[in-house]
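Before anything else, here is the set of structures, which you'll find just below.
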Structure 1
Amino acid sequence: MKILIYSAKDFEVPFLEKANNGVHHLKYIPERLTAKTACLALGFDAIFIFSADDASSMVLERLKDFGIKYIALRSTGYDNINLTTAKKLGIKVSNAAGYSPQAIAEHAIGLLLALNRKLIQSNEQVKNYNFSLSNLVGSDLNEKTVGIVGTGRIGKVIAKIMHGFSCKIMGNDIHEDKEAKEKYDIKYTNLRELCEESDVIFISTPLTTETHYLIDADCIKYMKKDALLINIARGAIVHTEDVLQALELKKIRGYGTDVYEHESGIFFYNHSKNKPEDTILQRLIDSSNVLLTPHQAFATKEALTEIAETTFNTINSWEGNKFAKNELTLELVR
């Protein structure tokens, strides 16, 4: 099978090559999938895409015209692809669900610890031989209340880790995880109560029409003034401007995020010599109460191995007319 890999990153190529094991013909391109770059798929049977690629209806129709039969996402989230259109066009779609939730959860905890204990600020001070502690006072996590919005695979690992910090865990999800509830003593509740009681709030829920801008000014007004908000899900779940305003008005203490609602075309690329004209992004970068990382939570050797293996397992299943457990278009038929 001939496969075109959009948004290819140098760090993931070795993992994809190993998982492919010489079976399929692969071509890597750094370009994102868009309406303009869809033509590059001409002559290929399948494409691999990432979370920043555009697989909207118009793009899918072009891909169908160019002969694409399969699309495999190298990510868990699939809010960037119109599954209904893909199904109508007869294009099979899969994701890489289930890969190393530990990678994402551990990064979330890293954001929390660095933000709470002001590790980035501390490191910058030390580089300038400033060893004062005046601006470096943080808080214990022990016995604090932690709210987790979305207690799926990643949220459950976050609960496990924070339970190890002796934190009280609150959860918000359309489905309660009975096993996690018992093991980590999770108290499931509505979003308002979670915001009112939590010292730390983790966002680990998928981006849907229901969760778009779930965390906005109306939600933030219920949060504690010293609350820390951590987002390792999708940028658009959080209304960034509302969070920035809340930080400026000291309505919350800090925001740690690995995602940004307007990250498409910016994250994963080096823009040091051509900085994007994005005032909201600049405000995030300039804020002393924000810790922003460039969507790197998945970037561990273990996670990249699982993503590559899952993606090629699906492609091999499709080529052999076998069931592929990560096929998303199949779920529309059930």
Structure 2
Amino acid sequence: MAILNYKINIITVTYGDRWAFLSRVIGLLLKYEQVGNVIVVNNASAYNVNEKVAAFNDNRIIVINSGENLGSAGGYKAGIQYAFENTDNDFFFLLDDDNLPRENVVPDLLKQWDITEGSNNNKALFCLREDRVQHVKITKGEDPYRYYLMPNNFLGFSISRVSKNQFNKLLDKLGKKGSERKPANIPYAPYGGMFMHRDLIADIGYPNADFYLYVDDSEYTYRITQNGGKIWIIPQCGIEDIDKSQGIGYKPKFLHSALLDQWNFRIYYHIRNRLYFYSRVAVKSQSMFNINKTVYLAYLRLVSIVSSKQKEYQKLLGAINDGLEGNLGKADESKF
């Protein structure tokens, strides 16, 4: 099919007071005739989203208003489900409200789709984000499983991988990998930059709203590769984060931990959901997982004493236990 005949649902989730970002993203995407709808899930923003988008005077924009913040999981579930059930557009392009696509990303994605192997229901494309260093390295030939699904790891720590990690860091300094970027596979990906056909949505369903925040995108997109499909990072199609990520300015200090020093609701959800997801897909040996957990928690306990973060350490233990026990959903604020 000619790319002009394809139609795309753009799906984004916004909250707070982020119109300065969202307006740039919407404005760029409305230029493309292949965009059938721009679906904005309003997670209880601090301003009138309907009033702002009305200024575009474009009936392709649909706002789904929520009286409460559903988190990324509930927000993307609402947007994807609405688009699947109420439009007949061919593709779903997921973007965070601060993901500004590179010029021509829409026609470029459609061209890449047609030349990428696989049927509509067993492949997805993912736009390269320059700030995701591991993704850049993977497109240059790095093994994706250096960064993904490390067996038996506990919050990224594994005794069996210590020496290998040091060797990989040495190779990074020596710059042994190639410089040419090529499409490459990853087992899962963030929402922002995912491009999928509606036939794939029919197979994998919608995000699990019980995650609320963080790792919900990992669990959702992992369903693609779990079922034998492939997610391709496409270097030719890029997006830029025009807002800074959580914790990007943190400077590591001796016998300190970012998890404890920056403890807040975001870290709680990230820890809880990561443990839930990883304990179900990456644990090959329960005994090795328990050893890694014991060693890393002993280290964090020492750090909490030295850095006077024992209260935060106890809350972190609560997040870990909730994840391992499958206690998902929106959590009580006392856990933060």
Checklist line | Structures 1, 2, by distance in nm of label points 7 Å out along Cα→Cβ at positions 133 and 157: label with the highest value | finding: 1
Note to self: Can you rank 1, 2 by relative contact order in percent (Cα under 8 Å, 6 or more apart) and just name the one with the largest value?
What the structure shows: 2
Note to self: If helix-only ellipticity at 222 nm (-39500 (n - 2.57) for each DSSP H run of 4 or more, over all residues; to 500) computes to -10000, which of 1, 2 did it come from?
What the structure shows: 1
Next item on the list: Compare distance in nm of label points 7 Å out along Cα→Cβ at positions 5 and 21 across structures 1, 2 and report the one with the greatest value.
Entry: 2
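Each reported figure results from applying straightforward, stated rules to the coordinates on display, with no laboratory input. Keep in mind that what you see is a predicted model, and the values were worked out from it rather than measured. Cβ atoms are built from the backbone, for glycine too; each structure is taken alone.
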